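Rule-based calculations on the coordinates, nothing more; no lab input. All values reported here derive from a predicted model rather than from experimental measurement. Cβ atoms are built from the backbone, for glycine too; each structure is taken alone.
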Structure P
Amino acid sequence: MGRVVSNLVDAHTSPSLDSKVVKTFWKDVVLPVTETAVSTGEPVHNRIWYEMNHEGYVHSGSVQPVEIKLNQPVENLPANGALGEVTVPFTDAFWKPTFPKIVAYRLYYETTHWIMGLVRDNQGGAWYELLEDFYQFKYYVNAAHMRIIPRDEIAPLSPGVPQDKKKLEVRLDDQVVIAYEYGSPVQMFRCAAGLKSWNGYLTPEGSFKTDYKRPSRHMVNGSRAAANTYDLPGVPWVSFIDENGVSFHGTYWHNDFGRPRSHGCINLPSSAARWIYRWTTPSVPFEEQKFFKREGTLVEIGH
């Protein structure tokens, strides 16, 4: 299925911006993806289009691929909580499970959140208590809409490769991230790095280290990595590279990789961000919400 991530997006008769517009979909509409097509025209950086419910073709950059997977609530959680992932297109979090009318935040597919416990409402419904990591308040979400992430899914990748034999390269001109082991490429992802400003790219160039990581982060205003209008809970698999908050991280507010569009960070599909999070050093202990250790994996950013 696909969730519309733009405020609105046009559906066309064929996978082309030149074809007739037959319908307009609004943000958070969720429909079956009935066909995937490759166009030959604009935009050249991403030629993938989705046919939505046989109603028209929408450019994939405005559609997040999603699924609906319901989960059995887990009653007994570790004392320090557990990392969870949203497994439905979106779910609303509420301030109180006994009064599910005032929405705190809408949480989206593949976002990650720290679950502190499970509570029951007056009807016996199960709700996870989530810790919001920026403001340090708590809200509640339907427990069936989240799964507990097991240890093996975030275990380190290539742990036997020495730290000084791993390197990430970000090519701003190509908008790709390449991972190297012993000087040879082992993985490549398309990304969406910083837009170009009057004095260069908002993504800094040079050599950095992934010395601060966390599996989830509420990104809000106050840093170069997020514009003042950003308020993004549950950004998954964050690997920071500088003190201004620039990082590799998963992205759920667009699906348009291959061109610059961030405010400094290196936006990635969530699966790619998780690979980088697992592959780079330092490794975040499974029970921890964050981890800092100097001399992480080398990151070189340039053109």
Structure Q
Amino acid sequence: MKKYTNTGNKDTRSGFGAGLTELGQTNPNVVALCADLIGSLKMDDFKKNHPERFFQIGIAEANMMGIAAGLTIGGKIPFTGTFANFSTGRVYDQIRQSIAYSNKNVKICASHAGLTLGEDGATHQILEDIGLMKMLPGMAVINTCDYNQTKAATLAIAEFQGSVYLRFGRPSVPNFTPENGTFKIGKAVLLQEGTDVTIVATGHLVWEALEACATLNEKGISAEVINIHTIKPLDNEAILNSVRKTGCVITAEEHNFLGGLGESISRVLAENHPTPQELVATQDTFGESGTPAQLMEKYGLNAEAIVKAVKKVIGRK
């Protein structure tokens, strides 16, 4: 069984900040816009080093999306930055009409996604954003698992022509993917090979999936773990190749089970290879205040919940 090493906990938003800093040095067309959350989005270095390419929009997220769309007409590559709730739900009409409809080359970069925003509570947490964004025609949806992958994704989306939603988080989480690794949009990453069950995870749940895999291995269950960092376009081939071998699948995400990664995979399976599936996700509920660890445990978004779901789905094979 392959072992993954946590090189130290880091927040994924800092990976975005590091990627944006590098883009400021290497791509003169990259511009950044922020809705009054420069420190929270780790955009400080870009602002300091490239003030002529940074725009502080203030608490006017809808206006930020419109400005970003306009900047693309002059050949700029705008990166917008605010919390995931304010990057999607608050400005959905502006994204649909001004960005997605005309396929503008805007990169919507969203921090503090999911329950792990923590103590700020349900009004700031969002568990519907993946569903909202993946339904927009042409919108790529990316949800990264650690600092290194978030930095790599930030660099990659600058080279991608089209609108992108990049989702990341606030808490410090294990950093285990390769430093300076290659990020391929739409290409899943096989982290662990197995024969009894497929575990497909995204975002913060990827490390939890690896932890679950180790526990299952001790119980004699061979789990295959796939990191789906790109929810749209989805790597159908990687999913189908795995479930044809294992015969059952678990999906794990920090998102509502309605509209998220799990539903996307259900569609792929229904159309190509019907397979028993269990979804580790929130169950059609809002969040609440609490530490990230407390919330992930209460809402069943951790390694223990994945192990439990694996035992259930194997029983359905």
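Structure data summary
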quantity	calculated
Winner on distance in nm of label points 7 Å out along Cα→Cβ at positions 151 and 207 once structures P, Q are ranked, highest first	P
Comparison of P, Q - label where mean count of other Cβ atoms within 10 Å over residues 175-182 is highest	P
Comparison of P, Q - label where mean projected area of the Cα convex hull in nm², for residues 15-110 alone is highest	P
Entry that produces 18.9 once mean count of other Cβ atoms within 10 Å over residues 79-86 is calculated, selected from P, Q	P
Per mean count of other Cβ atoms within 10 Å over residues 31-38, the highest-valued of structures P, Q	Q
Computed -10500 for helix-only ellipticity at 222 nm (-39500 (n - 2.57) for each DSSP H run of 4 or more, over all residues; to 500) - originating structure among P, Q	Q
Entry that produces 32, 57, 11 once P(r) over Cα pairs in 20 Å bins from 0, in percent is calculated, selected from P, Q	P
Ranking P, Q by mean count of other Cβ atoms within 10 Å over residues 7-14, the structure that comes out highest	Q
